[in-house]
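Next up: some structures, all given as structure tokens.
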Structure I
Amino acid sequence: MLERKDRIRLEPDFETWMRAATNPDYMHVLTADIEVVIAQRLLPDEFHADPADRLITATSILTGFPLATHDGRIADSGACTIWSPG
């Protein structure tokens with residue numbers, strides 16, 4: 001959505017960038033399966049109303065992988081571990 005709204009630019013183009021970014025040689029793409037859908041219901045009512053943010057956070061909780069985000073509402077919620085470099 002950020003790319004579509006011209007808030008970010010992906011070079012050389014969206015499709016090429018996405019295919020490179022998800023190259024299975026160094027990236028494993030996680031799926032939003034039924035367990036993730038169920039887990040997002042366990043987040044507090046006052047948590048983000050955005051369905052995508054709920055699914056992303058639930059995925060982080062279920063996998064134990066830290067979430068890389070600049071979203072202060074997610075970070076401040078304490079719902080999952082937030083990744084920080086270095």
Structure II
Amino acid sequence: MKRVLVIAFVSLSILYIGDYVSIRYRMAKHRTPFGVVTVQRYYAVPQKNRKTEFYFDQPQSQACINSLFPHFGYSPCWYLNRKRVKQIEM
């Protein structure tokens with residue numbers, strides 16, 4: 001069991017490092033590793049009568065990175081494309 005965990009950890013580490021090197025290569029060659037996704041946010045505000053009222057915000061563009069994992073503080077574009085609507089609980 002321990003050996004399987006070590007192999008999984010090493011494999012994920014190699015994949016992450018390869019993803020990072022790929023992004024650095026694209027940045028060095030002046031290729032854009034970044035993208036933009038439009039995200040719709042709305043606020044869910046609970047009322048005293050135990051109902052929830054929703055307030056929708058304007059769609060906003062959010063920068064993302066074209067990679068498998070998050071790097072440099074940016075979320076991957078594939079993840080943001082799946083999560084275009086974001087609910088904020090108040």
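Bear in mind that the values in this text are calculations on the coordinates, not laboratory data. What you see is a predicted model; the values in this text were computed from it and never measured. Cβ atoms are built from the backbone, for glycine too; each structure is taken alone.
Figures for the structure shown
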item: For distance in nm of label points 7 Å out along Cα→Cβ at positions 29 and 45 computed as 5.0, the structure of I, II it came from; result: II
item: Which of I, II leads on relative contact order in percent (Cα under 8 Å, 6 or more apart), largest value; result: II
item: For FRET efficiency 1/(1 + (r/R0)^6) of positions 5 and 37 (r between Cβ atoms, R0 = 35 Å, to 0.05) computed as 0.55, the structure of I, II it came from; result: II
item: Among I, II, structure where percent of Cα pairs over 22 Å apart as derived comes to 50; result: II
